[in-house]
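We did not get these values from a lab; they are worked out from the coordinates using the rules stated. Source: prediction; values computed, not measured. Cβ atoms are built from the backbone, for glycine too; each structure is taken alone.
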Structure 1
């Protein structure tokens, strides 16, 4: 009979889980050995737990189903928490397997002993379970799989004691097929249809599954038929966009700019999205971004079928046959001259191939990316759902494994890249067509902006030094080369375009380092807080024009 680890791997594979992103230790050795018994399971070694968890997130976003992770005890789980947090916020399904000491060893409080369940609940509020025996292990695994892959997707943490793993007599278990999620009920449809017909300005806030083609088309038909504005959440899990798909305006990261976008909305309809709030608290500014007098409605909660609910509402409004407006095909011209962040985004827009996967963790350097790629061939956009930086490169690894026939472009800031730079090694080992574009502006630029926005304007040399990466400037080309990745360092747009063309044409991992100034340098940062404070008092057309200038 198989041992627990062998039975567990068969249970996972039978349920359609095909990849395990691992960073194992001693307590997981029987699981590691059992990998050779299960040919359907691809094992991907990651040199840091945050890479494993971020890769599982990227895989889930593109594959539409969970991968497994394998982490070592509470400390390994702790190292992977940031990207599990991003996965939780993005409602990504992950079966998060965390090894533990043998059950009889726990009472000795060995050096690596910790309360794994308490740590796991931070990112797995819906499912944390410690397998108590080899006999129950696979039924516990089935419960984890069911919890992870249902709507909303979630991180399901299964804690695997070493003796449960090595114990004989494991019994593989069968995972039931997924259930069909419910749609919005008739009363909700009628109430929202009535609100749309009442005459006030109405907007949809789309998130999660509502940002995929079928749901976008239904929302766009309603928008065209009834004058409903389409917004997307600030950081979408996965947004299908480009020529031939409906265009949707993302809510701005800066609360003041989001306020401009939402200012005259009378009815805000949530579709697999939460009501908008400010990313952080700021002195004297509201946290709730819903304007006074606006009524918030929920068409589809995260556990409901967003596309079917939108189609049901379209039928109720008589919009099923309305033609959905689609984004026209257009590209920016080829950039030239000394490189800056906008020219990098312009080059991406000029060269982006059809069916590319774009991962945006460029922070301030990516401000122009959305505008400059809007009319590109159809592509997927993955963003920083939970705000915990270090997601971009690991997400790229997972997305490339989920979609091996599609190029993956990860645009990341220099500070973000250093959180999980080890992902480049995994990309090289797995020979993934990942193109990492690192904006090297030698600064935590967004934090320089926030230093002023929160009112901490007296920051002197010591404070500013905490946000500065110039001493020394990091050489990403050398770091990538040392991990087996083809790399180019660029300072002018012509060289960047040549490097990107080469990377797109040659499968395998590439890194293009773009040496650029900060998008919002000291002068712009001094003006920005004043402009943001002035927005509420400006005429609405002028406020919106300024919003488009700052964050198009």
Structure 2
């Protein structure tokens, strides 16, 4: 590359002022480049030009431009940020002077896509483009928040999200120098009031810092801490959506630590505040809060190991290598588990991490000390399930999500019981124990296995022995084999009788006893005691005789 080419590439994506072919100033907008040039060459009239940059963008951007040949319109926000980072975005935000809803309708008609009014008051319309593989891209068209484009940008959250791409001119407009912050990997508020104007931006900053591996600028951090008390003014749905995107994304442990340090929890999830500094007895080596953060971190590692093909990769962690070796054959099954949906807008993974965040939330409220001085937390799992469920309802999670989270928190100690039995007594879970585990947890049983492994590592840390870890992996393998490979034997045996059959054979009236009998028969099938319809009827008669005596 020549010196001239190197000099030119340094200004890629910027506006420059040239005098006699030489660049003398630059800026994020034509006006900024001109003003910078006038400070040093006030007597000369510079040429203001845009220096092209090789940004990749979604083909839909060009389709929108072609659908609106005479319309002043700009791509804004995260989509431009991602474009400059060579990342593909499925959320495209467009800003225009007026007629956001009617423009969206025109684009939807041109693209033969779905349309909806997103915000009547702000004149915002949405176009939903669904591809052949069912992936969806959302195109939002909104009128300026302010009198002009620059006012709109200054009203946004962070400078890296306040960069504009002019569809028709094929140029970048960057009055807040967001591109510089993008290169420096810094998240900076657009203005002094950006965070107080909308305090949910506290969560968004933490999420984007983790997702992009950026640092939050110090004054922005101060604003975030100051605005934490304003979070109750934000709708539960907006807080939930940002929180669950954090839990879905990378480094949820670091993100939760950041939120705690910013003083967010008393105003977002107050039941978590008491965990910090809550001491625990061995084998725990951390307090409840540090333990919870460790669990989130280990859970992320475990999921990465078991949902992506790392079979040929060795790590610097022998425990992760053992995990991969023993459970790696279930990778496709794990991937399928996490592709299933409890809600179209949120993932199974996020629900699991929410449950992990709350799995020990009630330890502070259930703390007791026995005669030997050992700290106990009796029923923290059952009470924690109720608290997690209540918080999920406050966030307006779906019933399926709340039920999944509740099951995970309520049953999270069962995996450790199985592990202790294997390690201490060389006793593997019985068929009855396996059946009851999945009877009570259902699909959450898979999540419980993963959380159990992460919980064990987060409990013992560097003191975890290879023997204990192997015992836990053996338990995990047994449970998963039964769930995925022996399902009809031990987890969900096919019914030999229905309620009507039982009532007819045993002359029973409809009632609770019929349901109890059906469950007892199914458990008998799971443990291998009942194999035929005749076995089931004989068992039912014996069960009735025994229970009527008692």
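Comparing percent of Cα pairs over 29 Å apart across 1, 2, which structure shows the greatest value? Spell out each step's value before the answer.
Working: 1: 55; 2: 64.
Largest calculated value belongs to 2.
State the single structure among 1, 2 that was used to calculate relative contact order in percent (Cα under 8 Å, 6 or more apart), giving 8.
Values: 1: 14; 2: 8.
This value belongs to structure 2.
Computing mean count of other Cβ atoms within 10 Å over residues 37-44 for each of 1, 2, which one ends up highest?
On the way: 1: 15.8; 2: 12.2.
Sorting by mean count of other Cβ atoms within 10 Å over residues 37-44 in descending order puts 1 first.
-16000 is what came out when helix-only ellipticity at 222 nm (-39500 (n - 2.57) for each DSSP H run of 4 or more, over all residues; to 500) was calculated for one structure; which of 1, 2 is it?
Values: 1: -11500; 2: -16000.
Only one of 1, 2 returns -16000 for helix-only ellipticity at 222 nm (-39500 (n - 2.57) for each DSSP H run of 4 or more, over all residues; to 500), namely 2.
Supply the structure label, taken from 1, 2, corresponding to FRET efficiency 1/(1 + (r/R0)^6) of positions 213 and 509 (r between Cβ atoms, R0 = 30 Å, to 0.05) with the calculated value 0.00. Before the final figure, lay out each step's value.
On the way: 1: 0.55; 2: 0.00.
Going label by label, the one that fits is 2.
Tell me which of 1, 2 gives 25.6 when you compute mean count of other Cβ atoms within 10 Å over residues 397-404. Don't jump to the answer; show the numbers that get you there.
Numbers: 1: 25.6; 2: 18.8.
Working through the options, I get structure 1.
When distance in nm of label points 7 Å out along Cα→Cβ at positions 53 and 237 is calculated for each of the structures 1, 2, which structure yields the highest value?
Details: 1: 1.7; 2: 3.5.
Top value of distance in nm of label points 7 Å out along Cα→Cβ at positions 53 and 237 goes to structure 2.
Which structure, out of 1, 2, was FRET efficiency 1/(1 + (r/R0)^6) of positions 117 and 429 (r between Cβ atoms, R0 = 41 Å, to 0.05) calculated from, if the result is 0.15? Don't jump to the answer; show the numbers that get you there.
On the way: 1: 0.80; 2: 0.15.
Comparing all candidates, it corresponds to 2.
Among the shown structures 1, 2, from which was the value 3.3 of distance in nm of label points 7 Å out along Cα→Cβ at positions 13 and 269 calculated?
That value comes from structure 2.
Output the label of whichever structure in 1, 2 has the greatest value of mean count of other Cβ atoms within 10 Å over residues 101-108.
On the way: 1: 13.1; 2: 20.4.
Answer by largest value of mean count of other Cβ atoms within 10 Å over residues 101-108: 2.
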